[in-house]
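For reference, the structures are reproduced in the following blocks.
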Structure P
Amino acid sequence: MQLEKFSYDNKIVRDFTIASLVFGVVGMLVGVLIASQLFAPELNFSIPFLTFGRIRPLHTNAVIFAFVGNAIFAGIYYSLPRLLKTPMFSTLLSRIHFWGWQLIIVAAAVSLPLGITTSKEYAELEWPIDIAITLIWVVFGINMIGTIIKRREKHMYVAIWFYLATWVTVAVLHIVNSFEIPVSLFKSYSLYAGVQDALVQWWYGHNAVAFFLTTPYLGLMYYYLPKAANRPVYSYKLSIIHFWALIFLYIWAGPHHLLYSALPDWAQSLGTVFSIMLIAPSWGGMINGLLTLRGAWDRVREDPILKFMVVAVTAYGMSTFEGPMLSLKNVNAIAHFTDWIVAHVHIGALGWNGFLTAGMFYWLIPKIFKTELYSKKMANVHFWVGTLGMVFYASAMYWSGVAQSLMWKQFNDMGMLQYPNFLETTLQIIPMYIIRAFGGTLYLVGMLMMVYNLAKTMMAGKLVANEEAEAAPMHKEENEKISHRWLEGKPIYFLVVSLVVILIGGIVEFVPTFLVKSNIPTIASVKPYTPLELQGRDLYIREACNSCHSQLVRPFRSETERYGEYSKAGEYVYDHPFLWGSKRTGPDLQREGGKYPNLWHYLHMENPRSMSPGSIMPPYPWLIENTLDISLTPNKINALRSIGVPYPEGYENQANDDLMKQAEAIATDLQKNGVPAEADKEIIALIAYLQRIGTDIKAKPVTENR
């Protein structure tokens, strides 16, 4: 049979690799800065676009979508054509994909520090960028699926299964979670409200981890680990079970982020049950990866590439055991809202994603530049520095998380909270924050070493932009029986089956929550926000206050004693988006309304340490200086009415009059207390919102010292 000649595009692989390295350094540098801001708040510099709240999502987006995202694409654009023995479907689409993705990252890097955000975890980008992401994802999908269709290899290797599942699931997750009503070019409101918004967001948030940080990396593991070890994958049968069980079970687990919340109990229980079951397929993948190294363990001691990959797969195993354990209600009661979760997330991000990326790049770059790695010794040093950084980082955060939980829950012999002042906990864990920043710095140093090492490798070699190859055309097999091997030869069927498998869990959880009214019982006393309160809530979102403060009192005695009545689902029916938060760096605010006078809030935002000595919250002087923009108030009222908030018809025409009346009342109260407050400033709107939170239901008054 005559062989056909073609070439592989290595230029696109190089470009995605360089982008991943650059954004990885940027993302981790921002990570070190925000870690340092938590023990040295002066590092916020009193500059709006450098505060912890605004640049924390910059860090998460840079690491997830810029560093990891570009690494995924580099790995796929190298491995996919070689597995299928064909060039990519379209060089033009490859280029559009590359530059489109980088422009999206730049748009995120500009918009997030400016406070242009939806506030939804891992989905903070506003609607125009969401549309751009959708379009570029479609371009990537066409290019990948087109390549699979014109392949010269009939059966799709296991790595390709994970690539396809990643593409179809991320598309579904992104589209469903991004339904929003635009108010302007830079502002929108989530289509969903309260409990329903929380369910959709954590269905997305958990599965963004599953299908952007896990499944594509499992595909990369199945390709690059055998290549680096020069060994075949341990078990084909195990990979089949691992794949289908993983993509089916993962999609159900999102509600485990919402245990003890206002989400219906049945949905919480589903999330827990499926999270526990996830251990089996997750560890199936880990075992398949580690046993692929059978007969090659002697090389692991010498080869830095294999070192990185072994620790990466081990970190994956650790994270995917810890995740199900954290979904147990008794464990979740201790760990949720604490730094324990931060440690858990970073074992996955730094260990699994960061180290597998390093191993892949150390193997890949010398291949496409036809040279040897510049310094194997430096790669080994990178491995140990990075590992040490992870140990410092994670151990500090685990210790901090346990300390937080025990102190928050401790009662004295009189039956009263042992530590009623939230700051007592904060001050105890400051040393842990310093150690965490040191660990992050070590990891960053390792990254810089890798960048230098790979740059020198590239300069020593020469890129083979179009690598020549040849292969026989695909031979059509007649009368092949229906089996998994048959399905591997039918990529479109494979894609459809994967889509059906991942849709089941979401449908089962969403339909009752959205259509059965008893799941979200309403409360007659809960009313929409006034125009001024709505503007204040949007400022709260702009400054990302929900990064540090939750708005969810769980039904624990320690929380009801500290904060007040536990949260009810009906309280949140007009919250677009929900703001339950995922971390308590500061106290919960769900019962904040009426707890302190207006003056306290004004002085607290001007200088937090004047009211709460030792606070690590940054000051917000610009809120006092900035004039509140009320030009969009009518648009905001109209947008919210269109998605179910019962503002009267025509109310948008008088909304700003009502806004100014309420603002004048707050400003007058502040002036009586000696503060020269002006009614048209942003601080007035934020105070109005803070004084409203949680006051729609009667709750036991609680005064907590800050």
Structure Q
Amino acid sequence: MTVRTETSNEPPIYRWPIAGAEWRRRLSALRESFARDLDDGRGFLWWPVAAAVGAALYFAPTCEPSPADLMLAGLGLLAVPVLIARRPLAMPYWAILMGLACAGFLHSALVTRLATHPVFPFERTVTVHARVVAVEDRGKGAARLLLQPAEIDPRPRNGLPPLVRVTTRGEVPAPGEAVTVLARLAPPMPPPLPGGYDFARVAWFAGVGASGFAYGAVKPWPDAPPPDTWLTLLSGIETVRVAAAGRIRAALPGDTGAIAAALIVGDRAGISDATNEAMRVAGVSHVLSISGMHMSLVAAFLFGGIRLMLALIPPLALTLPIKKIAAMLSMLGTGAYFVVSGMDVPAERSMITVAVSLFAVLVDRRALSLRVIAVAALVTLALSPEAVMEPGAQMSFAAVVALMAGLEAWRARRSEAADGGDVSLLARTVRRFALWLVAALAATVVAGLATLPMALYHFGRLAPLGMIANLVTEPLVSFLIMPMALIAALMMPLGLEGMPLTVMGAGIDTMIAVARVVAQWTPGGGLYGRPMGWTMLAVVAGGLWICLWRGRKRWFGLVPVLVGLAFVGVGSPPALIVAGDGSQVLMRQQNGVWHKIGGKDGFMLDVWMAAVGLDPKEVQSLDRDTACDQEACLLEAAAGRPSVSVISRPFAFGDDCAAVAIVVSGLEAPPWCRPTGALLDGRRLATTGTLTFDIEVNGAGAFDLKETGRVLGIPRRSWLAPMR
């Protein structure tokens, strides 16, 4: 406020710095700014956002949406054409976005129904007669087989799943081979933590209905029926991939060859745990998965190379649209790379984006623009609406949208002055290198900031020195590793891949060395813990507002971004995590000390520790106060913690139900079991899955549990195994 004082004895007059007329003028200017953006087509950029929100509203809940929810979404969708018919010119834009959100919700439900297939009902040992679809070398003599079962004995009551995954050791069958295997199969695993990555949903849309491990060797199945045409084609592709991966690893042993195989044929097996962890901590693990960066580099090199060769032939350059020819041929070449790389989900999303960009060239549109990214996002959501829940898709689109918005802003402010003119070649070269260095640094910062909310929520960790690692590794990948990978792939049919693989290996060795150094410099491995979900949603919403609008109004998005970041550290992780099978518990005392009761060190515990911000190196100290025998594991009560028992055999109920505050078991407890705190047995956990609690002290000094999250709901999601 401004203060005006008078010379008389009248009291001072207080006035707002912006009068009512000024507010009206600014609001009018703001409305005009929005109208200009909508007239310029910026509103289209929000279409995939609205459709993604609708898809997320379908996939995020723990229980299947009711018919009333579907009906409400249908009514919302039907309301849009009614509004258009009644008020075509004055229809508010939010109504269109509401209709797109309803369409995304209904489309997700439809795609989920169309993907319906049998899911293995419960864990059991069976004999599987099947054909091998794909083989993944897991290293250390193990392999994971993707099988198309023809018979399962005993046969599941709800039918055969389309595909099953089986891990085996010993001699590995070839793709397309008919085999018989005795295996322990179970339904795909639900999320290990509320709000976590849903392996069962991913398996559902991949057609996988069971996974497990083999007992003994995999044997041939001589009486197998002939394979169908589609399986024969897939087997041929897998045979080529397996052979190529073998030749790459033979030329480049160790982690170098394993990473080279990952970049050329999409086979990430064989990379050591130490290298995987170093690259993850350093923030460069995205290099190992064939995604947008790899697809775009392959497309760029093919497009540039083909166009250059055509331009060197004057009759072709003067008579043919060589730019469009290069776009078409590079699209075919990138598609071939997509097929050879294994056609996994991240590569599929990236292929869609590259194809849309190259199609834009064919129709004389700019290949790099936010509109192209919006079209690619809509196509991705139409084909795979479940991608909205995948960390890879979220981070990929977040990075590319932020980079494209930055590129558009730079283009708008770019000077039209000539580059150097009569300045010496050396000066122009130095200037261009400096500009490239600044651009690379800016791109690294922008992409890192854009993907930070997703990385923090899904993985519970940051890469504070990732900018340093990416600034070194991305030029290596862009100008050395991927070009040599492309040349090696083209030369492999001729047996001439040795030299490009050697050069590629040198670049990979440098990348690994950088990742290890940066990982050593990173304090605590970058672990932070998973923040509250709404904080990350606020950051993402604000970031989208900044990227998709133009003008000063875009900076309104800083408000939700700053609010979300301000509350990232607010709150605390759950005090008690109980595994859905009742085998393990992770508990935090009031003084912050963590304890593990029951179970073994494994993947689920790793996920829990990352979510609460614990260093994996501390795993050995988690069960220091726990006493275990063949019947149960017990943590005695102490200051700031209740007693907890994880029971594995029925006899332990007799002692622990009366003496322990919290009893956990995958078994069904007897009716008389009434612990003083809570009973979490197999009967309850079968309907809830993994549970999280806060522990509160009541007025009597006893501990009460307050549930904060669960994995399963009722009715159960379509992709989960049915309740027994």
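Just so it is clear, none of the values below were taken in a lab; they were calculated from the coordinates. These numbers come from a predicted model, not from an experiment. Cβ atoms are built from the backbone, for glycine too; each structure is taken alone.
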**helix-only ellipticity at 222 nm (-39500 (n - 2.57) for each DSSP H run of 4 or more, over all residues; to 500) from the coordinates reads -16500; which among P, Q** = Q
**Item:** Ranking P, Q by Cα Rg over 2.2 N^0.38 Å, for residues 54-205 alone, the structure that comes out highest
**Value:** Q
**Prompt:** To which of P, Q does the computed value 2.5 (distance in nm of label points 7 Å out along Cα→Cβ at positions 374 and 558) belong?
**Reply:** Q
**Complete:** From the coordinates of one of P, Q, Rg and Dmax of the Cα atoms in Å, for residues 542-685 alone came out at 20.7, 70; that one is structure Q
**Asked** With Cα Rg over 2.2 N^0.38 Å, for residues 470-621 alone derived from the coordinates and found to be 1.74, which of P, Q does the value describe?
**Response** P
**Asked** Where does the value 0.00 come from, among P, Q, when FRET efficiency 1/(1 + (r/R0)^6) of positions 78 and 142 (r between Cβ atoms, R0 = 25 Å, to 0.05) is the thing being computed?
**Response** Q
**Request:** For the read-out relative contact order in percent (Cα under 8 Å, 6 or more apart), a value of 12 was computed from one structure; give its label from P, Q.
**Result:** Q
**Item:** Among P, Q, structure where volume of the Cα convex hull per residue in Å³ as derived comes to 257
**Value:** Q
